[in-house]
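Student: Heads up, there are several structures right after this.
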Structure P
Amino acid sequence: MKFLDRLQPLGLLVLRLVLGAIMVTHGWQKIAGGLHGITGLLQHIGIPPWMAYLVVLAEFGGGILVLLGFLTRIAAFAIFIDMAVAILKVHLKNGLTGQGGFEFPLACAAIAFALIFLGAGPISLDWLRGSKGARQ
């Protein structure tokens, strides 16, 4: 299976591109719609409204960083925390599947979790700047 081992960088690239695209899109929706929607939601679930800026930073900013493969582990950690809070405070009560369920944020959290430990891989800015990911 040496052939598949050589393709691991493509697997990491796909994970980054998918997670990054999802996060940038969700972050942009919050920016374009005005932060009042997210601040209201946060206040309703007992989170200080000012944390909306951290949500947007994690989703939009973190998504861009993950797409580029720059500071990937830090950005993935921020996204993981964002998704964990979303699951626990918003989606958990709706169950795994169905309207408002937590299956989608769980998948995003799992991808972010993997990127925290695996790094961006060789097709990334992290690799170019010398942060090669997992220690060998």
Structure Q
Amino acid sequence: MYTSGTTGAPKGVVLSQANFIAAVGAIQSLMGHIFAPEQDTFLVFLSLAHLLEYVGLQIGYGRIRTLTDASVRNCQGDLKEYKPTITIGVPQIWETIRKGILNNANKMTQLKKSVFRGSMSIKEANSPS
């Protein structure tokens, strides 16, 4: 398994088979009720070592540089093309996506901006903290 390199360059971390099985078991125990293997799809775009890959979901592989339409030519980004129901990522990835969405929203007409902001307010009010 590889770390993200938040304190330096990415580095390998050795996991024993018992540790690996325990980690997958913990995911199943803590989050298994969320997954619907016959319906959910999972987009992997960071290191292929994420343990969520082992819970029985259909997996699609992408790259950080091709997640959104903004960084690809003549085709859709991985998120729009694959339409995953579950994906995980580090905060920097989500912040980049959020900035892109807000940038596009700022280009909208005033009416569309109002609808967008109202929709976001409703979503935020109904999201668990």
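Student: Out of P, Q, which has the highest value for distance in nm of label points 7 Å out along Cα→Cβ at positions 61 and 117?
Tutor: Once distance in nm of label points 7 Å out along Cα→Cβ at positions 61 and 117 is tallied for P, Q, the winner is Q.
Student: Let me ask you something else. Going by relative contact order in percent (Cα under 8 Å, 6 or more apart), which of structures P, Q comes out largest?
Tutor: Checked P, Q; max of relative contact order in percent (Cα under 8 Å, 6 or more apart) sits with P.
Student: Please compute Cα Rg over 2.2 N^0.38 Å for structures P, Q and give me the label with the greatest value.
Tutor: Largest one: structure Q.
Student: Same structure again: Out of P, Q, which structure matches 3.4 when distance in nm of label points 7 Å out along Cα→Cβ at positions 69 and 101 is calculated?
Tutor: Working through the options, I get structure P.
Student: Say we calculate distance in nm of label points 7 Å out along Cα→Cβ at positions 45 and 77 for every structure; which of P, Q gives the highest result?
Tutor: Largest calculated value belongs to P.
Student: Computing helix-only ellipticity at 222 nm (-39500 (n - 2.57) for each DSSP H run of 4 or more, over all residues; to 500) gives -13000 for which of P, Q?
Tutor: Among P, Q, the structure yielding -13000 for helix-only ellipticity at 222 nm (-39500 (n - 2.57) for each DSSP H run of 4 or more, over all residues; to 500) is Q.
Student: With distance in nm of label points 7 Å out along Cα→Cβ at positions 13 and 29 coming out at 1.8, pick the structure among P, Q it was computed from.
Tutor: It must be structure Q, since only it matches.
Values quoted throughout were computed directly from the atomic coordinates according to the rules given, and no laboratory measurement underlies them. All values reported here derive from a predicted model rather than from experimental measurement. Cβ atoms are built from the backbone, for glycine too; each structure is taken alone.
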